Structure P
Amino acid sequence: MPSDRSRPQMRIAKISAHVAPTSGYKYDVFLSFRGPDTRRTVADVLYESLVDAGISVYRDTEELTVGESIGPELVHAINDSRIHMPIFSEGYASSSWCLQELAHMVKCRSESAGHEIVPLFYGVSPSDVRLRTGSYSEALLKHERRYGEETVREWKEALREVADLSGWDARDAGALGKLIKALVQELLIKLKKRQKVLPDHLVGIYDRVRDVMQMLDFGSLDIRFVVVHGMGGIGKTTLAKAVFNEIFPLFDCCSFLSDIQDNDIVTLQKRLLSDILKRYPDFHDADGGVNILRERLRNKNVLIVLDNVDKIEQLRELTGNGDWLGPGSRIIVTTRNLGLLAREVMGQQDDVPFLPKNYYAYEMTGMNPWHALQLFSKHAFGETLPPDDLETISSEIVATTRGNPLALEGLGSFLRGESLKIWAETLERATKVPDRRVQENLRISYEALSFEEKQIFLDIACFFNGIESTAAAYVWKDWGLFPESGLAALMNRSLLKIDHHGRLQMHDQIRDLGREIVREENYLNAGSRSRLWDSNECLRVLREPIDYQRKSTVESLRLQFPEVQTLSSQEFAALPKLRSLHVERVKFTGDYKNVFRELRWLSWDHCPADFDATNFFPSDLVVLKISCSELRDDWPGWHQITKSSKLKVLELEECSRLTRLPFLSALSSLERLIVRNCQSLVELDESIGKLVQLNYLEIDGCKSLRELPEEVACLKALKELIIRGTVLGPVGSYLPPRSVICSL
């Protein structure tokens with residue numbers, strides 16, 4: 001008799017790097033199959049297709065001796081899976097292990113509406129599984145002698161119940177590839193895996209969705225652009241997400257690129273190709289990306305959403321004018337100003353010749369008064385309409401927003417549960433600022449924050465929008481700003497969202513509000529403000545002969561230059577309160593002893609390969625991020641910067657000439673080490689074993705790395721090990737004997 005499948009002693013589940021499992025479940029799909037029948041055929045092909053599509057899958061990979069019962073690990077895995085998929089093969093019923101799994105799936109389905117069973121018939125028919133014909137009946141008779149009539153009766157009932165469900169017929173081996181592709185598409189829809197997350201309260205959006213879909217006209221094979229334009233905060237991105245969720249199953253592949261204007265073009269090209277090709281592409285400049293996109297997209301029917309485009313070059317280098325794409329492809333673009341695109345191309349506003357002939361514009365306007373009142377009411381009262389005693393004042397407040405959904409959401413959240421006095425005061429204040437209506441409405445929520453929450457809000461608005469929240473939280477905690485409760489307060493006030501990748505997301509209008517608040521600290525003298533993000537202003541403050549007191553309030557700077565600029569220690573010496581520094585193409589020179597005494601955050605993009613500074617070791621540095629640099633292993637800066645005894649987070653990204661990390665032993669307090677797309681990296685130094693506080697290690701896109709040092713297994717504090725885009729030996733040999741999440 002064939003043996004049953006076993007529970008491995010240790011399992012690392014392959015979880016897609018693209019999308020997390022469906023909310024509430026650890027796994028999206030539980031695969032139940034008999035290994036000898038299907039392991040090298042349908043089970044393996046299906047598993048790889050599911051994982052490539054971003055679906056998290058639990059499957060067993062080893063064998064058990066006959067007679068063993070499924071253990072608690074498998075019971076938990078079935079309970080923690082949204083969809084159960086038994087692959088019925090010729091020998092499925094001969095495995096008591098498979099039958100136990102199936103019976104537990106049926107039990108889960110009967111006890112919870114959240115579970116679903118999707119059967120796949122491979123080499124057998126539903127009639128065989130119903131025990132009317134074939135080998136299944138014979139197998140059940142043999143089981144009765146071993147397990148008894150009562151147990152086998154439960155298995156028979158499970159087989160009959162699942163056989164009656166709507167399933168997939170894979171008996172035609174020649175069409176297996178096509179069937180699995182269709183099956184994966186159906187599961188993506190069921191799991192909403194590619195769907196974009198929409199706000200909880202949507203009002204009136206689907207009327208707009210219908211209008212845009214008419215413009216897209218799916219009956220034609222032309223290549224079509226639809227440009228959604230309008231003011232910031234008016235709901236363009238929400239509309240694009242809603243349309244995307246409706247239509248993505250109609251295409252061979254799809255990609256939704258968020259916040260185009262906040263990302264460099266090479267990063268966007270790589271994200272686009274990764275979404276479509278399901279692999280990490282290898283190129284280093286925009287021209288290389290254009291060549292690959294032109295070559296690989298030509299025959300594909302694709303859906304691409306480009307959100308928040310502000311330059312015509314972004315369209316050129318991501319989609320061409322549509323001639324790169326296969327017949328029937330659709331591109332949705334959101335932008336603040338359709339006229340901006342026209343002026344950049346032609347110097348006029350009445351034509352956009354870069355776009356193809358089949359280009360359509362959709363203007364996103366404010367919500368109508370009825371829909372606006374509903375949206376406000378959902379946030380203010382949790383109901384579709386306001387109570388009778390607040391209907392009049394609610395309508396008056398809604399009128400001040402001019403149908404801006406962001407303002408409606410912010411005001412409704414702020415006023416929820418407040419007294420009538422606060423409502424009246426809010427209305428009075430809103431009616432007095434007609435020219436800055438949206439910002440002033442949002443400012444009301446800002447004024448309700450505590451001092452610590454306001455500092456976090458301003459940091460995000462000026463510097464940390466789009467940044468991973470964990471790194472920023474380390475700095476805020478060191479400053480005594482209580483980030484966990486602070487971020488929660490911002491989200492509760494509808495001033496902030498954190499996406500499923502953990503990145504801080506602040507709407508443009510809210511970001512602009514924060515920056516305006518900082519400007520108000522001193523409109524005439526930038527050096528007397530707490531935060532400076534405009535490079536020209538920063539440079540003037542650093543280099544103009546301004547007295548010490550007028551500079552002493554500056555806490556955070558951002559300096560970004562197209563070419564390398566040299567800045568001396570004397571220029572920074574007049575900023576004793578500087579606590580975060582974001583620089584791009586900046587070279588430091590001079591003696592920095594006692595200069596960066598308060599610095600906690602340093603992000604250094606396009607760091608020069610040479611290093612002339614001395615005593616460059618901020619003693620209280622908490623986060624260090626270096627990216628897009630050609631630093632070598634012997635770069636002198638390593639031994640200076642890494643002397644900080646408080647460094648908690650080190651991120652190295654696209655350091656193309658770095659081959660090893662020889663300086664790790666100095667970072668005894670390090671808790672997070674992230675190395676991304678360092679193409680030449682071949683080894684992590686064995687000194688990594690001295691990072692006794694390291695709890696998170698991520699290696700992503702380092703294609704030359706072949707193994708991790710054995711010392712990784714000795715990291716007792718390590719909780720998460722993330723490995724992507726590289727080829728390692730057996731990963732299990734690197735893991736400490738604890739619960740570690742490993743995404744391959």
Structure Q
Amino acid sequence: MVRGSEQVRAYSPPCTTHLAISAQNSTRVVVDGESLDIAKASFVGKHKVNASLSDDAAVRNKIDRSVDVLNQHLAEGRTVYGVNTGYGGSADVRCEPHEMHTLQQAFLQHLNCGILPTSPPADSPENAHSSSLKEQWVRAAMLIRANSVARGHSAVRSSTIVTLLELLNREIIPIIPTRGSISASGDLSPLSYVAGMLEGNPGVYCWAGPPGSRHATPASKALASANITPITFEPKEALGLVNGTAISAAAASLTLSSMHNLFALGQLLTAMNVEAILGTATSFAPFISRVRPHPGQAQVASTIFSALKYSKLATGLLESQPHTLAQDRYSLRTVPQWLGPFLEDLLFATEQLTVELNSTTDNPLIDPDTGAIYHGGNFQAVSVTSAMEKCRLAAQAIGRMLFSQFTEMVNPATNRGLPPNLCADEPSTSFTMKGVDTNMAAYMSELSFLANPVHNHVVCAEMGNQALNSLALVSARYTDSAVDILSIMCACTLYGVSQALDLRAMHCIFEEKLQYAVHQTTATMLQALGTCPKAQDEASEKVWQYIHAELEKTTTLDTNARFAKIITGAKAPLLSVLEEEATEHPTLLSSLKQWTERNTATAVHMYNTTRTEYLATGSAAPLLGRASKRLYSFVRQDLKVPMHRGVVDHPMYKAPASSGVDDTWRKKTIGHWISVIHGAIKSERVMDVVVECLREGLEEPGGGEVVQLGKANGTH
């Protein structure tokens with residue numbers, strides 16, 4: 001598994017799929033049987049980078065020698081499974097040499113049995129609930145299968161591999177049924193459609209055409225239109241192309257690629273939540289991980305600790321928190337311990353899949369060096385299943401963390417002074433994030449269900465021959481669904497926490513103004529009553545401490561009622577000072593009444609004015625830590641997702657015509673703006689920001705162990 005902290009410290013999840021994509025977008029992936037990884041599979045599958053068979057003579061010679069070995073065995077009259085025998089439980093039948101071509105056709109015929117629409121779909125599918133596999137998965141599978149047979153153990157000719165890669169580069173991609181593989185003797189049925197495409201089978205359909213006008217066409221026509229000659233398979237080529245784990249490995253690799261990205265994003269979203277909730281950086285202090293040295297925990301803590309650098313909202317290392325709780329709740333405080341083991345799992349899953357991508361997953365296996373042919377079970381895809389079970393559990397863990405953080409962020413009982421449901425207007429008539437909070441529960445429930453293992457649902461198949469089977473493709477498909485749900489939860493969180501940070505910044509501005517105003521009115525009144533300067537300072541301090549505490553407790557009240565309650569209650573600490581000073585003045589009661597009325601009116605006016613100004617031009621960026629500032633700015637500036645102002649942003653709400661402001665562009669549903677963010681996550685556009693955040697953390701001396709945090713005026 002993961003050995004030592006150095007392996008985890010080097011972890012930069014997006015690097016496997018994203019960091020180099022801009023630099024390598026025009027390069028070509030070389031297929032040599034040895035150097036394929038998840039990044040290259042993603043380049044080809046997601047970003048349509050071309051691939052070609054290596055020109056290395058050693059690679060080509062090994063491929064040719066495997067063909068020669070097979071031909072020699074056949075010339076000597078030897079029995080070779082799948083070449084001159086039946087398949088699986090029918091392996092006891094033998095065929096004559098002149099029937100070997102027919103045998104391969106019969107082999108593909110019985111495997112082309114998946115369920116697809118009788119009328120080919122018009123658009124290429126990219127969701128796990130389609131009747132056909134995602135095109136990006138099939139692209140990656142074509143690459144992976146080419147890489148496997150290029151290792152020279154399968155007696156698949158180099159010319160056949162070249163044709164397969166040419167079809168891939170020409171974007172002629174077979175339409176493969178989603179269901180039907182148990183990933184035991186490889187992904188037999190799905191890969192049979194790849195072989196069917198190569199032989200020009202008119203009953204196998206392919207996606208063809210340029211982006212934006214992809215269409216389904218029979219393989220025979222697709223090859224003819226590309227001027228590609230169909231393959232007439234040599235004795236073991238059909239079996240060599242079909243008998244492997246490429247489909248499940250492709251789906252798993254691209255899914256794990258996305259999972260790494262979301263894992264990185266989830267850590268930075270936690271840092272944003274820490275700031276929104278006025279949490280502390282102490283939870284992520286290096287000392288905590290040094291005394292419990294799990295490498296995954298240490299890396300997660302370091303990432304979040306570094307992300308909080310320069311924050312004016314989070315409490316600094318070992319600084320006391322001026323709140324009822326002396327420490328943050330579990331959803332923030334224990335994130336390194338919660339996510340750390342899953343980071344280690346994902347790294348191991350990456351190792352498992354990387355080995356799989358550069359393995360010969362076939363049967364029988366040819367040793368071109370010795371001339372021996374081995375019969376075994378390398379097509380059993382349990383390594384892929386194992387990687388996907390880890391990945392799905394990690395998705396559930398991140399989702400559970402985000403769900404808990406979101407719930408606490410919108411709840412006025414736990415969010416340390418933010419409005420209920422993160423509404424920017426009056427809480428009696430605005431419920432901004434309440435629906436999103438409910439949606440998060442729905443997402444979480446489905447994600448938890450998907451976290452259940454798949455591998456323990458194996459049933460015996462194929463005449464009792466395949467009594468053990470991996471269900472790898474099933475597991476990969478469910479993991480893809482889980483990762484898709486997690487991406488939605490990340491989008492909801494990023495939208496919600498950006499709103500929370502805006503509300504926090506707006507409140508900081510208001511508190512600073514209010515504190516000064518209350519100090520002035522209090523000093524003026526006490527001077528008129530003849531109290532000493534020391535008493536004036538003491539009274540101002542006690543009054544403000546009371547107001548500051550009540551601001552956090554009264555967020556469920558509308559503005560007028562809220563500040564009437566707060567200022568009225570603030571007379572108590574003011575009177576306690578006057579009693580200590582034995583202040584007696586004929587105008588004391590009237591002065592207190594005027595003080596109350598004036599400060600209530602001032603607070604209401606100041607709050608409304610501050611809110612109006614902030615909603616028009618405000619930004620939380622100056623208060624935020626390094627990572628939060630980047631992600632917040634990405635949402636507000638790059639994606640142009642605005643702060644939610646409340647019911648006025650409802651598309652059916654009629655704003656006063658006298659406002660003179662054309663703000664119809666922002667009158668979208670809440671779901672629309674979350675969908676904009678979700679689109680940026682799915683397209684990996686957000687990963688540019690995440691990568692920069694991680695890069696800064698890796699480049700700084702000490703890997704983020706020294707974090708400087710500031711204080712926002714009026715925050716604490």
Structure R
Amino acid sequence: MEGMRQKSIDEIGLQDLQNVGLSASESQSFLDKLQGVLSEVGNSQPEIWERIAFTILRSEHPDPLHQLMYNATYRDWDVQRVGPPPVWFPKLEEASKTNIGRLMNEKGRKYLGSSYKNPIASFSDFQKWSAEHPEVYLELVLKEMSVHFHQKPRCILDTSDESNPGGVWLPGSVLNIAECALSPHPRIGKTDDSVAIIWQNEGSDDQPVQSLTIRELRLQVNRVANALVASGFKVGDPIGIDMPMTVYAVISYLAVILAGMVVVSIADSFVASEIATRCRLSKAKGIITQDHIIRGGKRLPLYSRVVEAKAPRAIVIPADDTRLALELRNGDISWDSFLQAANAVGRPEIFKPVALPGEAYSNILFSSGTTGEPKAIPWSHISPLRCGVDGWAHQDLQPGDVIAWPTNLGWMMGPFVVFASLLNGAAMAVYNGSPLGRTYGKFIQDAKVTMQGTVPSLCKTWRNTSCMRGFDWSAIRCFSSTGEASSMDDDLWLMSTVGYKAPVLECCGGTELAAAYIGGSFMQPQALANFSIYSMMSQVVILDENGNVYPEDQPCVGEMALYPVLFGASNHLLNADHDKVYFHGMPVYKGKTLRRHGDVLQRLPGGYYKAQGRSDDTMNLGGIKASAVEIEAVCNTAHERVLETAAIAVSPPGGGPEQLVVMVVLKEGSEISVVTLKKAFVTAISTKLTPLFKVSAVEIVKEFPRNASNKLLRRVLRSQLKEKQKMQSKL
């Protein structure tokens with residue numbers, strides 16, 4: 001395989017095609033078409049790839065063939081000089097129909113002057129303009145979304161208070177963000193009859209998908225809001241939601257906020273101690289949960305963990321839509337009994353939304369908490385608007401779209417899906433079950449998903465198990481990936497499932513930002529596992545080791561930082577000093593103290609960016625700073641039996657420079673010696689990165705520890721290695 005990858009596209013022959021899974025007759029037909037493309041296109045590698053991808057390659061072709069074509073086409077591409085090769089290309093006619101494209105054609109000349117050309121050629125300039133004039137841009141976009149103010153803000157942005165580096169957004173505004181999500185907005189094509197949620201439960205995959213319109217969803221949310229009030233909860237009360245991302249979870253989430261209460265986000269994967277921590281930090285007055293979780297045909301306990309956590313009074317929903325499968329503790333109540341309480345108001349499906357100041361809390365979320373106590377991060381009623389703004393601009397969500405993203409309300413992507421879809425008149429697609437297998441793929445097909453979100457580890461599972469073969473995903477306009485660094489091979493496979501007509505738009509952000517600071521765009525060519533643009537309204541800088549800002553056109557690697565005037569970003573933490581966490585010790589840029597984020601970012605030639613993990617995932621190898629993510633990307637492809645790797649640096653027991661240890665998870669059923677793996681990793685790192693990085697040891701493990709949002713816990717692996725070293729030193 002390595003030998004074939006080194007061939008250029010015009011050197012590919014019949015045997016090469018047969019080696020990657022085509023029959024003799026298929027190989028001849030494919031080769032004839034390939035040679036026809038090469039004779040017509042010329043020497044432009046992007047044009048060759050685009051023609052091959054759109055006219056010859058098919059989703060049913062074996063994965064190795066797609067890799068062969070991509071690698072052979074771009075064999076001589078000069079990454080160091082021009083950046084990563086593009087794999088998807090925008091078309092002006094289609095770009096002009098997107099949300100951002102239409103806005104640029106209407107306003108581009110007004111704000112960019114005579115330099116404005118079209119949405120593709122001028123997009124980078126328009127992003128910079130939006131970052132320099134965020135209040136102007138935001139006012140334009142809010143008119144394009146389903147936003148209703150009970151009292152309009154005095155202005156878009158107030159920066160008069162110098163003690164608040166981020167300024168005050170929409171000061172004086174009064175609204176309820178759940179009401180905005182649930183209200184029709186004819187101007188954007190969102191009506192009471194628009195579909196709001198499409199869902200399906202695991203086990204009913206042979207049945208048609210179910211749906212709720214905006215009107216139907218609003219009536220159900222109103223009933224739950226009335227039940228909350230009738231049950232004694234008051235405006236401002238924090239109420240936990242600890243359950244899978246189901247239609248009931250979405251209804252409960254919106255009802256809590258509509259009633260002026262505050263959602264406490266708790267991931268359904270958490271053990272009792274983590275549930276207890278989040279209830280304690282938020283001072284939760286109640287919790288909405290399920291008796292069990294149904295995943296892959298298994299019933300996993302959930303309510304029992306809530307009880308063990310000694311959580312406040314619980315409202316318990318049956319997982320199978322029938323009746324509870326267990327007895328409740330004193331004071332807890334079943335979902336049916338809870339809803340009955342709403343009847344006391346006479347008209348339970350009518351509820352007057354509680355209008356609140358924009359800065360009032362709507363949701364308390366938490367950092368992952370992999371080290372110490374998680375940070376409790378409050379979202380206001382304004383914060384979710386950032387989800388809607390990003391979904392409008394970067395994922396191009398419009399009425400009629402359907403967004404699916406396997407996630408949970410315990411993590412920010414759950415609220416993102418709710419608000420990014422509903423504020424833009426799109427529908428969310430919610431699957432109550434495991435996203436790992438074919439039943440989820442069928443749901444994508446049947447729900448006619450147009451924007452499919454994923455995380456790299458999920459995509460890797462789909463690809464390695466071949467479980468998504470044969471589905472019609474033709475409705476998909478784009479994929480979006482977040483959570484950790486993506487794999488080029490996995491992204492290529494994902495795009496191949498839809499004939500390369502839909503790009504993978506990488507995005508990276510944070511709970512405390514309410515969205516992303518960097519991502520991809522329909523306006524730009526997209527490269528595998530790379531970002532192409534900072535988010536609209538975001539100013540991002542990359543710092544060197546001395547805290548100096550690298551010039552914006554210079555390729556570099558460093559810790560990134562944010563200009564603090566950032567719509568949607570937090571300005572308060574419940575259990576930590578916000579200023580100390582995000583601003584203390586940061587350099588000043590353009591008269592403002594920069595905001596700390598902690599990601600390491602690489603700026604590449606060609607205008608692309610690559611995530612290099614967190615700043616605390618960097619290591620010092622032989623006096624050179626190295627990124628764990630960068631090393632892992634090389635090692636992951638060093639041997640065909642490797643599923644994934646984790647690069648860890650540890651000091652030897654007696655002290656001294658850090659040594660590189662590569663942890664490995666092998667593909668199912670594979671066996672290989674650590675000696676062979678070490679040789680493969682040494683060769684790969686030496687030839688693709690630098691010969692200065694020496695692999696000290698290789699360790700094979702069954703799986704890697706991850707948190708509930710699937711992020712690799714390198715700190716846990718590092719601690720395990722240190723503990724192992726201590727044990728060995730005592731022998």
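Read the figures in this text as sums done on the coordinates, not as results from a lab. All figures in this text were calculated on a predicted structure; none of them were measured in a lab.
Looking at structures P, Q, R, which one was log10 I(q)/I(0) by the Debye sum over Cα atoms at q = 0.10, 0.11, 0.13, 0.15 Å⁻¹, for residues 336-543 alone calculated from, given that it came out as -0.67, -0.74, -0.88, -1.00? That value comes from structure Q.
Across the set P, Q, R, relative contact order in percent (Cα under 8 Å, 6 or more apart) reaches its highest value in structure Q.
If P(r) over Cα pairs in 10 Å bins from 0, in percent comes out at 3, 14, 20, 19, 15, 11, 8, 5, 3, 2, 1, 0, 0 when worked out from the coordinates, which of P, Q, R was used? Write down the numbers at each step before the final one.
On the way: P: 2, 12, 19, 22, 21, 14, 6, 2, 0, 0; Q: 3, 14, 20, 19, 15, 11, 8, 5, 3, 2, 1, 0, 0; R: 3, 14, 24, 27, 20, 10, 3, 0.
Traced to structure Q.
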